[in-house]
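Asker: Quick heads-up: structures coming right below.
Only the coordinates and a few stated rules stand behind these numbers; no lab work does. From a predicted model like this one, the values you see are computed outputs, not experimental measurements. Cβ atoms are built from the backbone, for glycine too; each structure is taken alone.
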Structure P
């Protein structure tokens, strides 16, 4: 996966039922062709995934970009 992405998150100290409900409702909205089309037209990939898959994506992307930053010796201004 390349480029930008966005997602919906909530503090981790919530009951799993909250995450399940949020995930179900967001994925339902993303399945709507109008919403999906609008997001895709803005250049945002539409990825419907479980909370566990999203956590994995965040971890992988964090590791990926940390390597780039370290290799390029990028420092905060």
Structure Q
């Protein structure tokens, strides 16, 4: 089974293509995210089925709760 995530040129921040092999843990977590969904459905959705388009506010709140209010997602 091919457990690879492919990002095509032009689909990344700097337009470079990328290929990432998923660990077993990542594969299991993503498998749960897509369970029961169709091929063109969003992977990350809220409980009501709407797609997650932006997570910055929740990320900021989680960082504040963890005591690291200035943490960036890439940190």
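Asker: If Rg and Dmax of the Cα atoms in Å is computed to be 15.1, 40, which of P, Q is the source?
Answerer: Values: P: 15.2, 43; Q: 15.1, 40.
Traced to structure Q.
Asker: Could you tell me which structure in P, Q was used to calculate relative contact order in percent (Cα under 8 Å, 6 or more apart) as 15? Each step should come with its number before you reach the end.
Answerer: Working: P: 27; Q: 15.
Of the structures listed, the value fits Q.
Asker: Matching task: 3.4 is the computed value of distance in nm of label points 7 Å out along Cα→Cβ at positions 9 and 33. Pick the structure from P, Q.
Answerer: Details: P: 3.4; Q: 2.6.
Only structure P yields this read-out.
Asker: Matching task: 2.7 is the computed value of distance in nm of label points 7 Å out along Cα→Cβ at positions 17 and 49. Pick the structure from P, Q. Mind dumping the intermediate values first?
Answerer: Numbers: P: 2.7; Q: 3.5.
Attributed to the structure labelled P.
Asker: Here's another thing I want to ask about it. Please state which of the structures P, Q yields -9000 when helix-only ellipticity at 222 nm (-39500 (n - 2.57) for each DSSP H run of 4 or more, over all residues; to 500) is computed from it. Each step should come with its number before you reach the end.
Answerer: On the way: P: -19500; Q: -9000.
The structure behind it is Q.
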